[in-house]
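None of the figures in this text is laboratory data; all of them are computed from the coordinates on show. What you are looking at is a predicted structure, and each value in this text was computed from that prediction instead of being measured.
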Structure 1
């Protein structure tokens, strides 16, 4: 059975904050309150998906 992997555009909280023109603290709060999914890659490394950001904040047309 073949499976297809979906590609994700994972970026750091700092990069996501720059993408939305907001602060890293705001991005951290959105992950903490469950608005965005944080993908933990290590003890201090968290990434968020730009496609999810687009969808949650209505940036897609």
Structure 2
């Protein structure tokens, strides 16, 4: 996914449970996605956010 801060970086969010760290993506029918846990960049723009119901919530 593209970083929502606007820096233009692509973020790799692993959904495979065998890989660490990993995230879970919840989708249901036509509902917007929710990603768990939060995404926290340790380098670059240092963005920290949640994706809940298709909306970015900044930490």
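So relative contact order in percent (Cα under 8 Å, 6 or more apart), computed for just one structure, reads 21; which one of 1, 2 is that? Working through the options, I get structure 2.
Can you spot which of 1, 2 the value -10500 was calculated from, given it is helix-only ellipticity at 222 nm (-39500 (n - 2.57) for each DSSP H run of 4 or more, over all residues; to 500)? The value was obtained from structure 1.
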